[in-house]
Structure I
Amino acid sequence: MARKLKGIAAAPGIAIAPVVHFHTTLDQIPTWKVAPAEVEAEKRRLTGAIEIVTQSLVDLQKELAGAIGKHDVRIYDAQLAILHDKSFRADVENEIEQHGVNLEVALQRVVWRYEEVFAAMDNAAMRERAADLRDIGRQLVGALVASGRQKFTADGADYLFVADEFLPSDAGILDREHIQGIITAHGGKYSHGAILARSLGIPAIVGVDRVLQESSNGALAILDGDAGMVLLDPTADERADYERRLTEQRSIDRRIAELRFQPSVTPDGSAVRLMTNVEGVQDLESLEIDTMAGIGLFRTEFAFMERRQFPTEDEQVTMYARAVASASGKPVTFRTLDVGGDKPLRYFTIPEERNPVLGWRGIRLCLDFADILYTQLRAILRASAEGRARILLPMITTRSEVVRCREVLDELTTDLRANGVPYDARIELGVMVEVPVLVSVLPEVLSVVDFVSVGTNDLVQYLLAVDRDNPQVAKMYDPFHPGVLRVLAQIADATRAADKGASICGEIAGDHCFTPFLVGLGFRELSMAPVFLPRVKLMLRSFTVDECRDLVRRALAMHSTADVRRLVQDEVMPRWHAQLSGAEGGTS
């Protein structure tokens, strides 16, 4: 079995190729003392280096103009702005004058100081800008020591670029004909390197700890950019499985071009709203809102986790309003703060818990700290004036928790009206169904909410008593368990009886093999990571609603997960392969 390294999925896709280590830093920085009489000469060297790097960046910008989007080309404008920033230049020159160091050392010191400033910023996107400073410093030193880097070709063979980080200037030395993927030890999902990888269509994973130490030059590896996973030394079966997925992905890409803006409907015309999950405002830039029905899950906790203190109400309003405006009138579902468990806030101390996933988290924490809940709900209400917003409460177990949140909303809306602050009076309140006990009391909860969203990741984990991140039992985590299907049927029946909307926002929403079962159960709104939406749209065209109901009827009567899996293999997958070949599935 392959050794698996986990990282942050930065650009979707799968790549299979040998690893090639790429060292992005200059190994030797020359050092010498600079006499007062030599200071002006060092300043002239700086001017010359800036001219060289400027021309290099302009040339790179032109080279990539046809390969990446216009918005992403502006990444190099940001680098040029740093390069010609008067304060940056003045700080470098002062370092030379005051400490008598040569230009190369002065650049290193100033870049390090600037990096510390960026690292201390609350905003994660701003912290990522430190990489641009490192890149500029590296390019300037490279120009000074005349060690310009040549095009990185790996001798003309396909390869996986593995490095400490991927910086914008690296895009100019990649052999884009043969590079299959990018894996880095550092960097974030919103770094300029990650943005460029997505724009260039290169699968990428960042933040893979010890990838340079664990991988070997020339060794075969698999990059799963959808799951954020690197497989080192894969077995023959693992390689065959990923090669099949690669072939499938190429077929999907061809069909996506045909169906991209077509409606999400079954062959008999039943519409299913396909929505997307997002982790923050940075995700909004890459969304093609015209291809989806809205944002089904906006995970607000990530905006809290990437900061060094709680965001203010106005800061939250700015963030939520941007999301609502970007949806162009389509709904945006904001899940209230869901921290605790595996998502701690470093500036908010939570007592150590024996079972944190079952502990003080989600709505439990927010109800105990009313100021957190009040501030967030008020910010969402204010942002709702920009379009359609929905509020989703996590970790609900009782009706009384929802009633208390309703009371808070009523207090806030009364105050907003009294002060003439606009908000959407039709804003909807929903609950996440992720704790099994809520299923049994759902009918009484539905009377005080407008919709529900089924968080199947936790629901399945709790139902099966399986930690899906524990390798000893992870194989037992299977949402195709007949018991899981029966619980989903209970939820669908209860919401239908109450005439309330119900969506699925866990991983099974993006699993195209599960799509016919969700439709057959009665769910008509699915929210998933954007990368999975095209697959689900394709699968929707494979089964009529009656065929989906028949699949579910038979699956609910089965006694083992293996039986349901055989049903998927025998009846779902043939339709899927037909869909990839361009044949419309389903029979009326």
Structure II
Amino acid sequence: MGEDGIEAERLDELLLGIVERHGGDPGRLLQILREAQDALTYLPAAALTVIARALGLPRARVEGVAGFYSFLHLAPVGRYRVLFSDNITDRMLGSGELLDRLCNRLWIERGKVSEDGLVSVDTTSCTGMCDQGPALLVNGRALTRLSAERIDRIGDLIRAQVPLADWPGEYFRVDDNIRRRDVLLSSQWLAGEALRAAIARGAEAMLEEMKRSNLRGRGGAGFTTHIKWESARRATGRGERPTRYVVCNADEGEPGTFKDRVLLTSYADLLFDGMSVAGFTIGASRGLVYLRAEYAYLLPSLLENLERRRQSGLLGEALCGQSGVAFDIEIHLGAGAYVCGEETALLESLEGKRGVPRIRPPFPVSEGYLGQPTVVNNVETLCKAALIAIEGGAWFAGLGTKQSTGTKLLSVSGDVESPGIYEYPFGVSLAQVLRDCGAGNAQAVQVSGPSGSCLATHEFSRRFAFEDVPTAGACMVFGAHRDMFEVARNFAHFFAHESCGFCTPCRVGTSLVAGCMDKIANGHGSQYEINEIFQIHRLLHVASHCGLGQAACNPLFDTLHRFRPAYERRLRSLDFAPAFDLDQALAAARQMTGRDDAAAHFNERPLAGEA
């Protein structure tokens, strides 16, 4: 028997079958590991050896990939793996108390597997369900709107070993929660209409329409889309048979963002049309969607949609009946790595590697997926490209502002009456958004998630636009009763957890920042820790390998400037850094031994000769 309870011969047969289904392609290593884990519940050492041998890869590389992603496990995690969303909005809704309640009901310790190997309970950074939390994942399936009653019932279902398929369907309900619609969310166009319009125009004319539209990427950075497309179209490629690729970044892991979930659920045809338009325009024949692991439940419906499009001539050879025009799309699942939202880390992951960001240049438009010219756009950007193909660039440029054309989807959550998706033309004020969502007593809004910016009440008149407040779409609202220090502390731990570990400044710096925040929270901080956070912020900003480390201190930097009293009221001293307190360090020992007399306190012991 193998270490996973399966005979070695059966283990080989199972894993070799998975490898064969993926064509023995080392580039599909991540997908192979995911399927192997689905079959075995975790990835034992023997399984990694079989997979490495079958793919002709060094075993160290296979284990390195498996150990990089949060949702891949090298040790048993139980038949039921329960992960509570640790996003700040879920915490505000009581997720921490619900986690403790489930652990108590199951008689297990957080982060450990139960003695019978049945279940483990822990946290994950964000499930993308901020508008209907608290939420958790059970074996990768999202459960929403948790309550004490639901938690008790979930505990009973686990103890009774009821299969997930037999759990109440209501627990898994995910709503779109669209609160305000504009041109994208009101769209009524048929599948393939955008693609046919692009083919009728021709590739060069379509590129000109993209230029006229001035569409900028909706991921937050705002890079002009037509420049990406034109650069990839003009790039020569490598090898005897150079090719081009279109990659859809559907790995929105930024806490507070969930707009892609809605687009993938209800507007998938618009997305696939946008990818096909991009493929036709740049001369690509293949597209890839990188779908975040938390949205794996959407995979069956997305695959069905792709198959319908193939049957309708909207994918495959002779696209829309045009000989010589070919484009197809496949979907790759992530495995839990926030850093893969960065486009080069995503490309590494697509190639079956650890999701470590690449050094740039070269940029993906010249050397991207498999070293070939690649356009990487996010879900919303590609949906907007489909609208431009239908209505034209001038129409799109007439929406929003001159520098920020079109509309923007906002994911609104937190202390609001109506959390959900809101679509506005660029230029809308934050105050208008807050009125529409019912945020009557907001003291702060975190824009674009932890890596974005925190705005206070005196800034609510500012407008969402690249020339004022750029945003990837997340708007987390915090009422006047919220402690902004605890908000920033949650973000600090998020970055420490999600650092890929590649570069020392980020790997060490994010942990040091989280440690400083914990020290302040525990009442042991001083002005020294505040100064240390500022110094680490400067170091991370200039020395980190990628944007994750560069942005890791943003929420602390913003809250220290705007809500400094939330920090200072926790400090033991505003003027100096206190020395190590040995007596305080012995407090835990006194508690364990049940002693609290004078002799148990370091500073109350009599000096030698004073007895």
Structures I, II compared on FRET efficiency 1/(1 + (r/R0)^6) of positions 59 and 411 (r between Cβ atoms, R0 = 41 Å, to 0.05): the greatest is II
Given a value of 1.67 for Cα Rg over 2.2 N^0.38 Å, for residues 107-234 alone, calculated from one of I, II, which structure does it belong to?
II
Of the structures labelled I, II, one was used to calculate FRET efficiency 1/(1 + (r/R0)^6) of positions 19 and 299 (r between Cβ atoms, R0 = 35 Å, to 0.05), giving 0.95. Name it.
II
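When semi-axes √(5λ) of the Cα gyration tensor in Å is computed for each of I, II, which one produces 46, 31, 21? Intermediate values should be presented prior to the final figure.
On the way: I: 46, 31, 21; II: 43, 31, 23.
Working through the options, I get structure I.
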From I, II, which structure was distance in nm of label points 7 Å out along Cα→Cβ at positions 339 and 547 = 1.6 calculated on?
II
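Each reported figure results from applying straightforward, stated rules to the coordinates on display, with no laboratory input. Predicted model, so just to flag it, every value in this text is computed and none were measured. Cβ atoms are built from the backbone, for glycine too; each structure is taken alone.
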